[in-house]
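> Just below sit the structures, each encoded as C-alpha cells.
Rule-based calculations on the coordinates, nothing more; no lab input. The structure displayed is predicted, hence computed values, not measured ones. Cβ atoms are built from the backbone, for glycine too; each structure is taken alone.
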Structure P
Amino acid sequence: MSVSVLYMSMSLDGYISGPNDGPDNPGGDGFERLHEWFFGPDGEFARPEGAAGDLFDRVFATGAVLVGRRTAEQVDHWGGDHHGRGVRIFVPSHRPPGPTVANYPLVTYVNDGIESAMEQAKAAAGDREVLVHGAYTAQRALEAGVLDEIQIHQIPVLFGGGQRLFGTAKSRVELDIVQVIDTPEVTHIRYRVRR
C-alpha cells in the first residue's frame, strides 16, 4: 500500500520560502538556499553521498505527486512531468485548471476534496510513495488524516520571514521520529504521523 510523504526543505525558523514570494519571484528571496543540498555545481540535481543519497533516490522513486495549486502553477506543473519521472500529478483545487494543463496528460485537477485527491494519488502510485508538495496542501492533508509521513530537510539558516510550513496549523498533531540523517549541509528528519 502506498504511503503519502510530505517532502520539504525548511529553514530552522520554519520557513519554506523567503520573503517576497510571488509569481515573479517563486520561492521568494533566498529560496535556493533551502535546496543547495541536492544541487551540483552546474545547478542540476545531484545525488548526495552516503545516507542522504539513499534519501535522494527515495524521493525520485515516488509513484505519484500530490501538489497544491499555487505550487503547481508556479512551476507550470513541471512541464507535465515531475522531474522527468513520468508519474501522475494530482492537484486538489476548487477551481478548474488553467488552459496549459490541457497539454499535460499526467496532470489531474481534483475538485472533490483532499481525501479524493489523495485516494487517486495513492491508487496511481501503487506500492510506491505519494510525494506531497505545498504548505497549504500539507496542512489540509494533515487535518483530513490522509498525510502519513513528513520528511523535513532542516537547513541550518534562519530566514526571518517568508512562508512557514505549519504557520496555520489548526490543531495539535503528534509525530514519531522514524529516521534522522545528519550531514554538514542539512539534517534530514523523517516523522510518522500518529493515528
Structure Q
Amino acid sequence: MPAARDALMDAAFAALGERPWAAVRMTEVAAAAGVSRQTLYNEFSSKDGLARALARREAEDFLAGLDTALAAARVAGGDAGDCFAAAARWTLYSSRRSPLLHAALTGPGAASPVPGAGLVAALHARTVAVLFDGCPRLLPEDVGWACEAALRLTLSYVIAPSADDEESCRRIGQLIRGLLDPPVRRGR
C-alpha cells in the first residue's frame, strides 16, 4: 500500500511540525491519513518504525535535492564557490522546512553512519566529489578540508540563522574560493 504509506508519513510529518514527536499519537496520524490504526501498524509495526521510515525519507529527499543543486551549479558553469553555495542554500532551506532534517544535521551523532543521522558525512562526501570532479587541478585533501570548513560554517547557520540566508551562502562561496584558490600575495 504505497499510497497509504506515503499518506501516513505525510500525516506524521505534519504532526511533527505542530508538536514534539513524544506528543504525536498514532491514532491521530492514522486519522489524518484517512486509514485505520491497524493499517498504520501493518505498515510500520510501531511508532519507532514510523519515525525511522520518516527520517529515511527526509534524508533521501534531502540528498536527492542536494545532488540536484550541485548539478545545477555545475551545469551553469559555477566554480567551486558557486557549487558549495548551492549546497549551503539547499541545506539551509531544507533544515528550516524539516525539523527532522534539522535534528539529523545538528543533533548528537549527526556524523554517524546511522540512517537519518549520517547526513553530515554524506553532505561532505557529495560536495567533495562534485568539487574535485569540477576542479581536477586541486588535490583531494585540499578539497576535503575546504569542504569541511564550509560545511562547518553552513551548519553554524543552521544552528544560529543569520538575517539573510542568501548573503550567508554568498559568503560560504567566498570562503571556498579563498581556500581553494587563494589570491597571490605581492611583495612584502
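> Assign the value 1.00, calculated as FRET efficiency 1/(1 + (r/R0)^6) of positions 18 and 162 (r between Cβ atoms, R0 = 30 Å, to 0.05), to the correct structure from P, Q. Write down the numbers at each step before the final one.
Numbers: P: 1.00; Q: 0.70.
It must be structure P, since only it matches.
> So, one more: If you rank structures P, Q by distance in nm of label points 7 Å out along Cα→Cβ at positions 50 and 90, which sits at the top with the largest value? List each step's numbers first, then the result.
On the way: P: 3.6; Q: 3.0.
Checked P, Q; max of distance in nm of label points 7 Å out along Cα→Cβ at positions 50 and 90 sits with P.
> For relative contact order in percent (Cα under 8 Å, 6 or more apart), which of P, Q scores largest? Could the numbers behind the result be given before it?
Values: P: 32; Q: 20.
Of structures P, Q, the maximum of relative contact order in percent (Cα under 8 Å, 6 or more apart) occurs in P.
> Suppose you compute P(r) over Cα pairs in 5 Å bins from 0, in percent for every structure in P, Q: which one lands on 1, 8, 16, 17, 16, 13, 10, 8, 6, 4, 2, 1, 0, 0, 0, 0? If you can, show how the numbers build up before the last one.
Working: P: 1, 8, 15, 20, 22, 19, 11, 3, 0; Q: 1, 8, 16, 17, 16, 13, 10, 8, 6, 4, 2, 1, 0, 0, 0, 0.
Only one of P, Q returns 1, 8, 16, 17, 16, 13, 10, 8, 6, 4, 2, 1, 0, 0, 0, 0 for P(r) over Cα pairs in 5 Å bins from 0, in percent, namely Q.
> For which of P, Q does helix-only ellipticity at 222 nm (-39500 (n - 2.57) for each DSSP H run of 4 or more, over all residues; to 500), calculated from the coordinates, equal -5500?
Numbers: P: -5500; Q: -24500.
Computed on structure P.
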